[in-house]
Structure formats: C-alpha cells, structure tokens
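Have a look at these structures, which come just after this line.
Since every read-out is calculated from the coordinates, none of them should be taken as a lab result. Values in this document were obtained by computation on a predicted structure and should not be read as measured data. Cβ atoms are built from the backbone, for glycine too; each structure is taken alone.
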Structure I
Amino acid sequence: MNYISTRGAGIGERHTFSDILLGGLAKDGGLYLPAEYPQVSADELARWRALPYADLAFEILRKFSDDIPVEDLRELTRRTYTAQVYCNVRDEENAAQITPLKTLGVEDGAPLSLLELSNGPTLAFKDMAMQLLGNLFEYTLARHGETLNILGATSGDTGSAAEYAMRGKKGIRVFMLSPHKKMSAFQTAQMYSLQDPNIFNVAIDGVFDDCQDIVKAVSNDHAFKAQQKIGTVNSINWARVVAQVVYYFKGYFAATKRNDERVSFTVPSGNFGNVCAGHIARMMGLPIEKLVVATNENDVLDEFFRTGIYRVRRSSETYHTSSPSMDISKASNFERFVFDLLGRDPKRVLQLFRDVEEKGGFDLQASGDFARVQAFGFVSGRSSHDDRVETIRDVFQRYDTMIDTHTADGVKVAREHLQAGIPMIVLETAQPIKFGETIREALEREPERPAAFSGLEDLPQRFEVLPNDAQRVKDFVAAHTGA
C-alpha cells in the first residue's frame, strides 16, 4: 500500500501507512490517500458479516497498513474495541456489539435506523477512531523511540475524544485549540477538566475555522513542525478516516441479511471526514445506494452538492448554532473527495484549492465536472434550529428515543431522501447529554446522563486563552515542550 498527496507532491516516492500516521498535511499542503483503493471481494464480504467489531476492524485496516505486522495490528484492534472501553451503552444487551443498530421504524417504505457510535468514553462518534489512534500512536512511537506533540483544533467533540485517547500515553503531548466560549457546557467541561500533565487546552478568541487555520499554518511551517515534532489528530489524519470506514461495514451487515442488498447512510457533516469514510467504503465495494450529507445552517457542503459551487464562509459568516460540532465553513476533508471526483488529477486539485484560498471557492458546475457527483451517490440537505427541536421532539414521542442535536440534523435530512425498500442508516453523532440546553427546549426534561458523568460541569477547569494568532500558539507550544 502506497500513499499519495491529492496535490501531486512526491510522485514516485513511497509513503507507507506508518510514514503518514503521525503527520497531517502532505508537504505540498495536500491530503494523503491510497494510490489505489483496496477492493473487497464477495467472499470477504460474506466472511466479514459474522465478525465481532474488533476483528472486522483488523480485516479492514490490514488492507491499508500492510507495513504493520499482522499480529501487532490484531492486538491493537482487540485492545481498542472492547465492551470495557465502549461501556456507555443505553442497552446492556447490545454492549458487546460496540456500535448497535437501533431501528426506529419504517417511514415511506424504508427502514429508518440509528447506528449508535457514541458509546465510548466521551459519548461522541469521534471515540470510534480516536481510541484506535491513541494506541497506534503509542505503538509506533515506541517502535522508533520517538515523541510526538499533537496540535489539533476542535469545534466540540474531536478535542475531548483526542484528549481521552491520548491522556497518559507515553511520548505524547496534546495541544488542543477550541473556540473560546463557543462549545456546550458539557463539551467544555469534558476537555477543560482534564488535569493530566500531557494535556494542554488552548481557548482561541475566535471561531472553529480560526482554530483550524492556525493548525494548518503551523503544519505548513515545516521547520517548526520538524523541530517541535508536531502531529495531528484532526479529521485530516488518514488513520482517523480509515478507522471510520469500519463502522460503515458493520452498519451495513446489521441492516441487511444478504450481500446483494443496498443501504443508504445519512451523515451529519461539517469537516467531511465522517462521510468521506463512507465514500471510501463505497469505493472499496460496499453496496451503498446513497451517501446523504446533512448540514446545519453552516451549509457550505449542502450548497456544493446542490449547485456544484464550493464557497467557503468568512469567520463573520459562520453561524454559532445548537449543533456546534458542525459549525464549520471550510471542510478540510472535502479535498479527498474532489480528488476522486476529478479523476485523481492533482494539478486540477491544486488549482482549485488555490482558488479556495485566493478567491474563496470554485464552481464545478460551470466546468461540467459536477455531473459526476451523481455517480458517487452523494445527495444533501440542511437543517435549522427549529428543525432540530422538532425532530428531537418527534423522534422521542414516536419512538421513545432521545437523540442529540447533530443526530437530529441527520434524521431530518434523511427523511428527505428515503427510498422504499432501501434501509436508511443515520450515523449517530453524540449522546444527548452533551447538548442539554436544546434537549430541555425540545422535551422540557433533562437529557439522559450516564452515571460516570455526574457533576462533570462542577469540576475545576484548566485552560489558556490566546488570541487568534498562529505565532502566539507556536510560542505556547514551544514553551511547553522544552524543544
């Protein structure tokens, strides 16, 4: 398995899974993808259907990481995906499944289900990949006797998932940027209450896109990145994306009985990482009918899949919403899909994303390339605060199931794309307790809270507030690494 950049640098060079594991952007600012997607045969699909989650993860990951010894990889996936780690289940009988499929009902002739992805330690789907990433990082660093300083940006769930995955890991420090006072109280407390000496929370005076831009600026300062041994756990990290591919296969097997059946997935999306994993699963041969991209009021992705125009928003145009983990106006992983959409032409991708930086976007409708989107199965929709509240209320009343705000965005948009006879699986984003204010507005009751999180918001918090300035962040990192 060889990896290439979406922008073409290093053509002819070999990059293994371990080579790109600890980094983020390629040297030319592009993102890594396999030179070719591995294919899943009918025999493999049949054999994988009965596997437990950890062994399914092993089978999929080994196709992308053939430089890791097989037994080491098997041990890593089995250590990661256990009922002890993913213990925050709402139904004890399903604990061993890791990602249980909860069928809500049949609407317009289509089974509508939720794939529960938030049973991990931070109650968000990000745990599914991040817990594996923590173990992969520690394993790889130990093999080479190295250390790593992780610099990341979060709009809510990525930060806590990364910190809980990396806390106490040997050779790793985490510097996590978040928008000051723009996360929910629960999300903020999850991150800022951690007292582990290898965890550093930095609240940036700005919005999430400012945090993300700082991470990219630091990553593009190659001298600083090398000196400080900077790595990333944001969704641009390839290992995170490929780890998320696993639950598309698991969800498909749970929703079907035969491998000639097709399913659709709806994915609440901001940075395009989660739905990008679905795109990769489809490219590998998983029988996916539609990939439905659900956005909130920050609808840059919905606008693209409706019109072919990709138009990033300025910070002043980014809405602060009740589904804050999707308050993103520049989708970092989108470049991976555009690379495939354009027939893997790195020169065109480079020019388009230069246009993003210089002109604020690009138009694939005008060039005629947008017509190919249909062949990849993508459709989209958007949701508002009123939609979220109504959907939370409706799902609770109709199915006795409480969902969070992002999952509500997903259900609302999924209902617009149902096809009779084809199961629709909505990827659950988080447990409702993380967004209590909106749950109380919708249901006039407190959200369900796992016992382990009692009194979380009352714990002391440790964080540093910095201005929206990449140099100030560099200075902070340097001051706390001793390098």
Structure II
Amino acid sequence: MERLTDRILAVADAHPDATALIFRGKRTGYGALARRVRTLAAAVRGTAAPVALHATKTPGTVAAMLGCLLAGVPYVPIDPSVPAARRELILRDSGAQLLLVDDGAPGVRSPALDGSSAAVVVPLGRLEEEAPGGEAVGEPSDIANILYTSGSTGRPKGVLTTHTNAVTFLRWAQDLIGVRADDVVACYAPLHFDMHVFDLFGTLSRGAAVLLLDDRTILFPEAVCRVLREEGATSMYAVPSAWIGLLRSATLADKGLPRLRTLMYSGEEFPVPPLRELAALLPQAGIVNIYGPVETNAVTALVVRPEHLRLDRIPIGLPFGDSKVFLIDTAGRVLTEPGAEGEIVVHTATMCEGYLGDPAMTTASRITVESKGEAYEAYRTGDYGVRDADGLLHFRGRRDGRIKTRGFRVEIGEVEAGLGAHPAVQDVVVSTRPHPERTHELIAFVTLRTPGSLAPAELVAWCRKLLPAHMVPRELRILDGLPHTGTGKADRVALKQMAAVPEERC
C-alpha cells in the first residue's frame, strides 16, 4: 500500500533545500518539514485512537497531518471556529483522545475543553519536545483521515478516507492538472475541507511549494490577491464564492495574476456571468471545474472552454480517471439516452470506506448498478444530472434536504435539529433562497410553544453555539403556525415561496 507520505518524504530526501511551504512570507524547506514530520510521527506512534487537529492553516498543522499519516494514525481535522458543543461531539464520535494545537502560530488559541471531554489539548511544541527517538513509521493503516460533514440525522457524520482513495485521486488529478516542481499552489480552502488533499499532498508529492493563505487573510479579497501576486501563485483551488469575492479586488482588476496558470473550482455551481468575468481578467489561466462529494473526492472534471462560457450553466464534465459515472432512475436502472435525467451514482477507487460507526448509513449510501452485463458497487451522490449528446455530464440539482452554501454541503435536517433542540421551539422548517455568490441562503421558519416567548435574535444566538457559521440561517422568521399539506405535513413548497421574498427590515 502506498501512503500519502511516501512520495513527499522521497522528495524531501532528494531536495531538502527546496521550498515546501510559504506562510506569511516565511519559507519552510522540504528538509526542515521532513524532520518535523518524522518527529511528530514518533510522538503519536502507537496511539490507538485517531488524533484530532485544531485545523488552523499553519505549517505546524500540515506537519502534524503528515506526522499522523506516517505513524499510521488517522487524523481528524476540526474547524477552529466550530462551536464547542459540535467540537465535543466530533471528539467523542471519532474517539480522539488528543487534540493537537499549533502553539507556534501567532494568534492561535487553544480550545478550552472542560473536564468531561474525552480529549486533552496538546500543543505541538510540547509534543515535539517529548517525542521519543527511533523509527517513526507506524503499522500500516489504510485509513488516512476522518472528515466530518453535515448529517441528515442532526449529527455530523465521519467520512472514512483511505490512503488508497487519496493516492488514486492525486494520480488522476496530476494527469489533469500536472503540478510541476516550480509551481506555487495556493491553499485557500480550510484544512477541515477535503480540498486540502490536493492542495497539500498533491503539491508536496511533486516537489512544488504550498502557499498557505492563513485564516485571517482569506477574509479580505484584496489581501488574498496581493499575496497571490507577491508569491507568484501558479494555481489555486477554491469554491466559486471565493473566486467571486476576488472579483471585487482592485488588484485583480488592475494588475491581474500574471503567473496564475490554473484556476480550479469545486463545491458548488459557478454562476456563469462572474465566471466569464473572471476568465476575461485571467486570460492566461486554464479553468477546471471539478465535481464530487467528500465521500468520493473528485468524480468528474471539465476543462472550461469558451463554448462552455456561452451556456446558461457550466457542465461538470467527464469521469475522473477510471471512475464510472451512471445516471439511474428511481428503480435503479441505468439511463443511457442523452437528456434523460437521473441520480448521479459513482463507481470509483476513490470511494470512501464508509461512515464511522454507522454501517447502516454506509449501506444506504450505496447501490449495485448493472451495466453492459457487469455489476458495480456505486455511491449515491444524491445529485441529479443529464448527459448531452457529447457525453458531458450536466448537474441538475440535489435531492430534497441537501444543499450547498459557500461550498459547504449542508443537510437541512441537521439545521432543523439544532433549532428544534431549543426548549421554546414547537416546530421548525428550514428552506433556502438562491444567492448569486453563496449559491443558497438558509431561511428558517419557526413556531413557538408559547407565542412571544422568544425573539429571532435569541434563536440565532442559540444556533451559533451549536452549528458552524455556514449552517446558521441567514433569516429566522417566527410564525404563528406553519402551512400544511393535505396529508398534515409541513408545506415546504409554500415555505420555499415565502423564503424567496426577503423579509422586510425596518
């Protein structure tokens, strides 16, 4: 089994003086990174449980990820801004007993865990000081990481990604993108997002430099553009809303990004008008649309051409590598005729092992597909699409209850569960409203057990304690009662129509 660290450490041993990481203007060489990785691997070697990471975007966190992989210990990246209740849930669900924090990064604060937590906070500096010597490589374990994503049951679910999944994806991505040793690849996405697999491991395995755009810089498009120009970034992979944000930058409009040769996006649909504008501002950069859920990483890819920019919606392309992508009807039959809409299901070597501790959910996410006399185990994406006459796949929507906002997948049921947990709430339905930059905004409709007992602002504050920022509703409307269908269910169609009209504000 090839590990994610194998090629990276081989590069480090062959080219120790080459730049591996760029962070806030400072360079870390491959040799220095490899020494730190081996030290951290020795420190966590033998750990029975996965290791959680306070996933601030720093060289220390990158070294900790690689150290865990080298030691044969899965890592669990946790969003540093996540509410304490959600962080605790992830720690307990994953079984992590250590939460590593990069104490050497300016402005990084250790999360406060109470005495009931199963994990203890360990600064990387202390871990390195106390690391034993000896061989750092641990027993082979194919599980590389556990990435938590929104769950329809009201709980986040842990996706088990293997070394084999990731190495396969990177091999296919290199065939498409072709990262070179002289490249500078900007890491924009947060490290708890699956995009980091390409940004970090795809770059370092080729001897190129990773430009870590720190968590504060990405809040300001002008700052991002300035850093990309100053460091000569040649590639960046980000969600469309991030690229759209950069369109507001005077630096991009006036000076462009002359060294950028590859612009990749994923996570949500890119509205065509701003993509056309971006293509005009960066004429030298190739544009690649990558599609796929976290459970499979990339599934399809499209090199966006001028003819695609003339369409109303950008296609999501052709299958990645050796993947097989099928469209099925409600009976599970494969649809082959152009224009027939069906659910997108995928047979691929990048399909995850399943969901941690939930075999029933793992089974429900898969289906056996019969095609041309062969049977394939496939992952059900919950997305719908069509193929055109040229075989290109076009995205047509998501199954009810699952949407994307700002590049993050959100299960409506989890947001509703969070709101419904408030003791004053009687009933709740969360709907969506299209947004030109964020894809969707969440609009919550709530009824109270006692009318007038709670203000919308109090419920929003409640949400912020339980849910990540991207899952907090943009608007929260308290109603006397929810509309219902003839069968007694909440009328989600009527509520979606209400959500489409922004609430009047004084």
Structure III
Amino acid sequence: IAEVCSPALNEGLLTANERLYNHLLYGISVTEFVDGKKASPTVALIDWQNPTNNSFVFTEEFTVTRYGGVESRRPDIVCFVNGIPLVVIEAKRPDGNAKKGPTIDEGISQSLRNQRHDEIPLLFAYSQMLLSINGNEGRYGTCGTPSKFWAAWREEDISDAEMYAIKNKTLKDEQLTNLFNHRPAKDLDWYLSLTAAGELAVTGQDQLLISLLSPVRLLEMTRYFTLFDKKAGKIVARYQQVFGIKRLIERINTRSVTGGREGGVIWHTTGSGKSFTMVFLSKALILHESLKQCRIVVVTDRVDLETQLSKTFASGGELAGKKDKEAAMATSGKRLAQQIGKGTERIIFSLIQKFNTATKMPECVNNSSDIIVLIDEGHRSQGGENHIRMKQALPNAAFVAFTGTPLLKDDKTTNKFGPIVHAYTMQRAVEDQTVTPLLYEERIPDLDVNERAIDSWFERITEGLSEEQKADLKRKFAKKGQV
C-alpha cells in the first residue's frame, strides 16, 4: 500500500506513471517473514484473468488538493479499479458559452492543465485513460497526450443494438438512490420525465463510454494496448490498431490443414501508425496464453525502414537494451540462417534480400508453427524468388503483411499472404482527421512541335542514306508521340 500510495514525482509525471503501470501489470513483490521463513509473494493489484473479480467504482466531483496544498481541483468523474483511479473524465455541457469554442476541446485543455506539476499531477500518476465528453460526443487520450492526438473511437465489435440496450436499461431503485439522493429533487424529476418519454438514442459520448469503459475492455486497453515509447511518451492505441490486432490474433490462432498458422494482410493507410501496431501486436503476443511462445521475424525491404522499426521496438520496450537490439538484427544472410534454424531470439529483424543467401544454407529451415513473420510494406518487394524462399524456410509460420497502399482486386499481396484481415482506408482516416485529404487533378501536357528544328536535325542525322531509306525513316517517326 505504501508503494501504491506514494508515487515519486521527482522524475516527472510520465516516469511515475510508467512505474505504476508496471506495478498494475506485474504486481508488487513484498518480502515478509512467515513462521520465521522469508517469503516474497507478489501481490497483484488487478486480477487480469477474471475481470469480474475486481471492484469497479466511480465518483463525481472528486476533490484533489493542489500541489501547493492551498486550493483543490475537482475532475468531473473519476473511475476506480480496486481503489486505483484509472480513468479521469472531464464532462462539459453540450452548448458551452457562446464565446467559447467547442466544449470537447475545453475538457481536453482542462485535463492537460490538471497534469501540470503545480496542479494535481498525483492523480494522473495512476491514470490510464483520460476522456473528454460533452453529452453528444467524446474523445480520449492518456497521460501526456498533446491535444491534437486526442482521438475519437469507432466501435467494430459491439453492435448498435447492444449499445442501444445498454443505454436504455432501466436502473434499479438502489442505483437511482445512489445517483440522485444528494441532488436537488428536481434533478430526479427531470431524469424520470426524460426516460418516461420513450427510448433514448445512442450518442457519440455513449459509444465512447461503452467501448472504452466496459470493465473487460478497460482492462484490455490497459493491458494490451498501452505503450511507453521513449520518444513519443505514453501511447494508448487507436481503434484501428485495437481491432486490427484483435482480428489478427484470431487469425494467427487459426490452424491450416497442414498444422501451420494462418496469416493475412493488414491494410492501414499511411500515417495510421503501422510501426506502433507491430509493437502493440508483439506485446499482445507475449501476454496471450496461446501465443506467448511465439517468435517474431520482422521483414522489411529498406534499411531505413528496418532502423525505424527496430527503434520503435526498442523505445517501446520490446527490445530491452543495446544487446537485445544487436541480437535481434540479422546482419548477414548467414546470421539469419542461424537465427532461423537454431536461434531463440524472441524478435528478429531482417531485410528481405538476406533470405536470398540464407535459404541456400542447409540450416535455414524451421518447421515450427510458433513463428510469426511481420512483413512491412507487404505490397512492394514480395514478388518472385525472395518470397518463395522465405516460405520454404518457414513452411508453417504465419505470414502477416502490413501495407498502406490500397490493394487492387487481383493484387498479389493478398493472394500470397491470405485475405485482408483488417482495413483502415484513406477515406476513413480523413473522416477521423488522422490524415489530411490527398487532392490531385489530372492534366494533359501541351505538346508543341518545332518543325524546322526537327527537319534540320533529320537532315543531319540521315546524311549518307538513300532517298528511299530517308522516306522510310520519315514514315516511322511521323507521329507526334514518337517524336
């Protein structure tokens, strides 16, 4: 309890948040003496396996004393799991004052203000999810997320009908008492007349709350889809990353007739965070019971891509130190062959070209189905021999291709790697304001032929040819296009 109650903020909020996050994930080991013997049990703060075994409580107007100890701040709603405040919600009125801008932004800026070191940073040392809602819509971020990266959510797993049922569920008398007993009587009358008037429609705010705060999903987002990156800070996944990985894990868990794992294509448009999706995936693989023994081979076709990805993995904590990173790099075809055949590294990085040399060596074969090959920019260099060699070396592996390039119907990428497992299209990304729209117009260039120059050039180059030969050449090159 002492460890949980006093996060050290001397190295900054993010470091404190990461420490507590690790405690949440792995528990806190305690040393004590039981019957004169030293014991070091690990006390779990959250039961990840059985979500219902945890306590989920929320409160409103939660008062926290400011850092200086004089005034206090009151975040609108705080949600506690086992007494730890994991979610902080700023709720604004839908209209706002006429002079102020959109109310969602107001909630975000309050959240950012409260995280400052002279405000109430202690509360945010625990937080995993921060929400800003205004009755109609909502956006979410996490500790330290700059305002432009607060994102909307689109649900792909919970149907509209299910959401509708949750929204219109009748509250028990006990729940009504808890919600309205401390308020003026007119608030309860307002609520009763609102619900008596008929079913309520589901708003964007409802979707966000149901999608992110149903107990199972909240624990899932915290455990699998939260990442500390040395450069970008703390990241919580966007919806396309969450559903892309969920579909992918279902797919990898499917076995083909020969006993190998199935793969597929993830088509996420440029700028939607494919490198982070790969890191989230590798984190999810470690934590999934059925997949934690898997090894990952990351294949790219450009050195700068390889560097970028390995840096993302390293700063996301998947490669612990320099040693790990060096061990993961396939520096040559020979090294790659050893890594595939005999190695035990959890993650290997290789350029596709290295398979060419590697697969010629006898040791470069691994029939294990516990290998997952992630191929970046899967549409580009996967043609021909390299691809076939790679498949021969790893006959039962799951091949997953990531691409940001729209795939055509008869495109090779999908046939090679299997079906499209998840798509996040350019249009969707523009609607979500994740990327700016790409506009182009087609123009036909004006062609202008300078006859005199061409004639004199023709005379010069055909010196020494007979008249018939000249005429023949002229006929061949009479068209503008050829000129």
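For structures I, II, III, which has the highest computed value of distance in nm of label points 7 Å out along Cα→Cβ at positions 16 and 280? Show your work: numbers first, answer last.
Working: I: 1.8; II: 5.2; III: 2.8.
Structure II comes out on top.
For which of the structures I, II, III does the calculation of Cα Rg over 2.2 N^0.38 Å return 0.90? Corresponding structure: I. Taking 0.25 as the value of FRET efficiency 1/(1 + (r/R0)^6) of positions 256 and 464 (r between Cβ atoms, R0 = 41 Å, to 0.05) derived from one of the structures shown (I, II, III), identify that structure. Traced to structure I.
Taking Rg and Dmax of the Cα atoms in Å, for residues 336-391 alone from the coordinates of each of I, II, III, which one would give 15.0, 45? Intermediate results must be reported in sequence, preceding the final value.
Details: I: 15.0, 45; II: 13.1, 42; III: 11.1, 29.
That value comes from structure I.
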